[in-house]
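Next up: the structures, one after another.
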Structure I
Amino acid sequence: MNPESKVALVSPNFSDIFTPNIEIGQFPDGDSHVRINPIADCKGADVTVFHRLYPKQNTSLVSLLFILDSLKEAGAKYITVAAPYLPYSRQDKKKLNGEVASAYVVCNLLARAGCNKLITFDCHFLNKEGVAKFGELKIQNISMGKTLVKYAKETAFLGEDCEVISPDMGANYLVLEHGGKSYKKSRKEYEGNKIHYRDVGEMDGDFDVKGKNVLLLDDMISTGATMIRALEKLTQGGAKKVCCAATHGLFLYNCIDKIKKFTDCVYSTDSIINDYAKVSIKEKLADIYAG
């Protein structure tokens, strides 16, 4: 055993980027089954686990907890988890009495299970790049903002100037180096039994987009409601050519069809595998994988 050794463990759901060496499956009743093939190499080592937590976030989280516990039992020295998208990251605040701030629960579970550091991309509740502590978990937040902007300039706008705007202030850090323009968004109150979602309310921006190319950039596109409202604003403002991009492309409820009505292009990274993933996170993770 080499006390300075480094081991990379790759989940099957990361196989599009690195070669898996962990087996994850299910028993007939749906229980998760995990096998770490190079477990003997992990004793005394710095171990990095590459594992996606979306889709099927609940099952994926349970599998990761199994992995972390096994690595602790095997005597791993330091455990890093590289999970490109952190589920429950939008639930970092309590709006209603008795509501659970699930982001804290998830982060604390990972820390208590043995995760010394989580590496993720454009984490929704951090709003900046770098290392931070959230709950009990140390998080290294890597931004894909510059890479997404570069892709738009090279492929969509073909070298022409473009305005880079975020659809709300939460994503403002993604556009700071490009003028820092963001819409100001409010949400409506919860209605009826829709306690899981609040509709977009007002959206305002005091900038002129008439005749300009615009890249609308956010950390994620989930149901698309925020992005669609911002796209409507850009259309009303007379923007010339509009593209929208996000680090995490969930594209729920077929929102991609609605988005495409207002845009010349839409794309994301492959943090979540989808048909519109045009920018890869692999380069950002290559050095971590190589050790």
Structure II
Amino acid sequence: MQNIEVFLNYLKFEKRYSSHTIVAYKTDLIQFHAYITEQYDSVLFTVNKPMIRSWMMLLIGAGCSKRTLNRKLTSLRQFYRFALRNGLTAIDPMVKISSVKSGKSIPSFITKDEMIYLLEKLKFPNDFVGVRDKMILEMFYSTGIRLSELINLKISDVDYQSKSIKVFGKRSKERIIPVLESHLAALRHYHDNFRLKINSVEANLFLTKSGNILYPKLVYRMVNSYLSVVTGVQKKSPHVLRHAFATHMLDDGADLNAIKEILGHSSLTSTQIYTKTSSERLKEIYKQAHPRGD
């Protein structure tokens, strides 16, 4: 278990992984360690390929999705590579253990009309929480930022002069995202009339009403609550607003590379999933509108 902590510290301080990713890796490694201890009376550095494959079959039998299984295999793969480089083991048991093939699912998103209703017609309470919540929803949809990026957004990251925000993404990679004038005006109203009145030592733009840094579950519940009013999509998470931003931008003719840069994707492959979303929607519209559509 000590070696797991050493590895997690490496991810945190050297690789600069997000806290969410580190928690996922820790959960996966502890789960795998418990399995091999119980089933084989083994430890992490005496593991072999049949043990790993046995664990994979157990997870599949328990209904583990291909995506989750692949993430768990990635956790093991990174751990054993780290162990091999640092002389903790002489053999990497993950060699020739392949990920499970799985097609990328089409991201869930809400329509433009639903977003217009949410941000322009739905009534929000005219108090700190109400105004803050609307600003959070608008920030997600106007910039496509991730939940962790929004939570860590500082007051100083908003540049009213250049009409942009500075975001620190995965592995602390910085990017600049343009912001609409209407959104900036609403942000300034929130900042001057509500945020500044919260006596807090925190520099974050969005806080709880008691002046503390937001936590993911609070934001998730808030987004879920408001989206439930305007849409029937199954997933109602902050990431759905990120998907909506990218899909609507692409629908309106935005360059795919520009969307990639705004979203902070390291590879264009991650962004190309939105072309499939637009293609599927185009087919659906065609079927509904064409006189001979079925």
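Computed from the coordinates by the stated procedures, all read-outs in this text should not be read as laboratory data. Quick caveat: nothing in here was measured; it's all calculated off a predicted structure. Cβ atoms are built from the backbone, for glycine too; each structure is taken alone.
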Structure responsible for 47, 37, 21, with Cα extents along the principal axes in Å, for residues 133-228 alone calculated and labels I, II on offer: I
With distance in nm of label points 7 Å out along Cα→Cβ at positions 5 and 157 derived as 5.0, matching label from I, II: I
Answer label among I, II for the case where helix-only ellipticity at 222 nm (-39500 (n - 2.57) for each DSSP H run of 4 or more, over all residues; to 500), calculated from the coordinates, equals -6500: I
Test item: mean count of other Cβ atoms within 10 Å over residues 117-124 calculated as 13.1, pick one of I, II: II
Answer label among I, II for the case where relative contact order in percent (Cα under 8 Å, 6 or more apart), calculated from the coordinates, equals 12: I
Structure responsible for 21.1, with mean count of other Cβ atoms within 10 Å over residues 85-92 calculated and labels I, II on offer: I
